[in-house]
1. A value of -11500 was computed for helix-only ellipticity at 222 nm (-39500 (n - 2.57) for each DSSP H run of 4 or more, over all residues; to 500); which of 1, 2 is the source structure?
2. Can you tell which of 1, 2 yields 22.9 when mean count of other Cβ atoms within 10 Å over residues 21-28 is derived from it?
3. When P(r) over Cα pairs in 10 Å bins from 0, in percent is computed for each of 1, 2, which one produces 4, 15, 16, 12, 12, 12, 10, 6, 4, 4, 3, 1, 0, 0?
4. Have a look at 1, 2 and say which one yields 12 for relative contact order in percent (Cα under 8 Å, 6 or more apart), as calculated.
Structure 1
Amino acid sequence: MGIFDALTTAVSGLQSQSFALQNISGNIANSQTVGYKETDTAFDALVSQAALGEQTAGGVFASSVASNTVQGTIQTETTPTDMAIEGDGWFVVTQPAGGSGTEPEFTGVSDYTRRGDFQMDSNGYLVNGAGYYLMGIPLNPGTGTPETSAPEVLQFNNNFLPAQPTTGINYAANLPSDPPTGVLNPTSFNVNPLDAASGGTGTVAGEDATTFTNDSLDGGSITAYDSLGNPVNVQFRWAETASSGGNTSWQLFYQTDSSATGTQVAWQNVGTTFTFNSSGQLTSPSSSSLNLAGLTVNGDTVGTVTFNFGGNLTQFASTTGSVQVNSLTQNGFGAGSLQSLSVDNNQIVGSFSNGQTIPLADITLATFNGTDSLQPLDGEAYAETPESGDPIYSATGTIVGSSLEASNVDIATQFSQLIVAQQAYSANARVMTTADQMIQSLLTVIQ
């Protein structure tokens, strides 16, 4: 019955090549689909049981082979919420089951995708082009700590960033080794402006403000914030108070009242003497910071602020004779509302109207022990299966912002496979034609 076995084998060949053509056509059709993973075809031989040395009828079975672990090319985009995964991992997403009015409702079922063309909709959700909603771990905008332990649907439309008062100022500067003002003379003042440890009051009265300005150097200024987010302009000035054998002493002041008159306090000494050796290195104080207790400027109280300077104060020659402020920053800000979103370091980052850029959520990436056993869904998404295993939220991939992962389909390869499938299909059809002719010959003999 070899002829009939040949017919059966040829039919399986036609079916298998048709199956391969179906996969090839799907790959070609989705060659420009974001995050698409091509489906390859595997052919398995089928044989009937026969004794050793006897002829066995050949057959073939075709099955799909996923390429879920094959990276697509990462392409740069202009949308800041576009994101691509470089390496291992899947975005955790979900689809709404319905909704009341314009607000969607979710079932809690998670799907997984590499399609990262997310944009914020009118409700503040990040939704990709296939209608899947991004999930992740929301972060407290004030502290940066996670607000949940499991991924949830991310929503950002009502984000408001409360004011944060200034609690720390970081300062780095070089003081001139030969200041044009010379050494400050306390006897020039009605009230001694040196700190209490030097026998003074540590303050500059309004009536002495002009004299103090002439005998000191501008140390820079910065905008700090009180507990309500009101801006407070903090100005610093340095005054050299001693110089001997290349060793110098300086004292630092900040302005408390720009309109002070008479005995009203205009400038406040920070209460620490800064000493430099002949090599321009700070020798005292030994600490790296000091506290500005009850910092108040023009009646606006900021509170106690830590002034950090450790290792960042020097005294070298300056051609201008002025203080060169290398860095002056603080950690406070006023209240602000969310203006835009972007992606950075596997996080959703919000830009607020107060100029702050704050991480708002960690983007969860899932991985699977059996990645190629995920169940494909419409829209380049996948569902977990018993064969894929449960999601593991420890993927090592890196999220690239303003980028998308292209389809991993190679058109040239698909065309080559298309030609092979066409030739194999024609050959199987030829086998059927030949077998039919042989059967016709057999029937003629019988007649």
Structure 2
Amino acid sequence: MALTLRSDLFRPGQRIGVAVSGGADSVALLRALLEERHKLGIVLSVVHVHHGIREASEEESEFVATLAATYDLPFHLHCTDAVSAAATLHETLEEAARNLRYAFFRQLMAEGRIDAIATAHTLDDQAETVLHKLLRGAWTEGLSGIHTVLTVEKGSILRPFLETTREAIEKWLRQLEQPWREDASNQDLAYTRNRIRLQLLPLLRTFNPQIAAQLARLATISSDEEAYWETELNRLLPLLLLPGKPVRGGGRSSSTHPEAETIAMEHARLRDLHPAVARRVLRAAARRLGARLSFEHTEQLLAMAQAEGGRGAKFDLPAGITVERSLREIRLHRTSSPATPGPEYPFRIPGELVAPEYGLRLRGESAAPRQATLRPWRAGDRVTLKHSRGPKKVAEVLDRLRVLGAERKNWPVVESGGKIVWMRGADVDAPGILFTALT
């Protein structure tokens, strides 16, 4: 086989759902895994999502179904209405389609029908993603691009083609005389991604013919950098971040208002840090309060930390955060006007619940009937995650998930018997209860 396939991503005995759209990349991934499945010891099925966007969608679904039947593979078809979802959830059509697609992937894994999904993201996709994020002002976490393995609830998303070019894929398919389907929307220059692929990258190749490979290397370096810094920040932040304000006689006070929170740092300690470390600490502190800082705001905070002298400096950050400097500390204080809370939905388990305000359809199963309530999370909520040592603050879990802004305020959880037994995007330890998010 002339393609680069990351076979080390697979384990013997895994049931792999191959996401096949009908395009060259996904068709090639299916054919490549068919060639390797006995050596890898994996069991394959075909997964296809009909988004209902284009007239050609029906033809593409039939093409993929025929391909699955040709090789006697199970076929998982999911029909959605991405246009309606985009309007309901105020997302772009691309975002809605992707979210619906990945929701179906997670559903298949949650139901135990497959162990992992393989998608056909290529080296070219990686280069386009890095450029796209660079143009939008991403930091190194954004430049890490598409990750080779994405761990999700009950399984993982695998990208075994990230070292393979689209050109090599199409050449290989022609050698096999294997047809594929072209998506006409890939030529629409109204989409930024298409302009990057069709206009910007060809121009950059005149400066460096290996620009796609170079951008993919940058993604690998950035991904490793982020993994290192995540570990390092988990070590540093408990030593540097202080809750609330100091009080006479020692100790610190914290607001009891559910919408108010203060994080402080001693500026003398921040001055002792290398600027690369200080920037990370400041951005992490702001993120805990729900703000993702721009470069300009980060530098403004850094300058305040490094300045000599007294108190009085004060300015505002996004997400309703105020920064002020005291004699010893820099404080980030968030006081948001209370958002309209999302509705609560009492329901019975076993049972199914539709909650359009959360863009969610949820099915719960348990051996014994029980009452539950779907609701937005609240300050002070704690949740026990699988493989963790004990309960964690939901706010901290949302930090890890990088849930910010308005989305954060009404992030859905399910409470039953006084405990959170489900949380969107998290693998909650709830013995005897199984939830499946449907679309």
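Here, each number is a calculation from the coordinates, and none is a lab measurement. Note that this is a predicted model, so its numbers are computed, not measured. Cβ atoms are built from the backbone, for glycine too; each structure is taken alone.
1. The value was obtained from structure 2.
2. Working through the options, I get structure 2.
3. Details: 1: 4, 15, 16, 12, 12, 12, 10, 6, 4, 4, 3, 1, 0, 0; 2: 4, 17, 26, 26, 18, 8, 2, 0.
The read-out comes from structure 1.
4. Details: 1: 24; 2: 12.
The correct label is 2.
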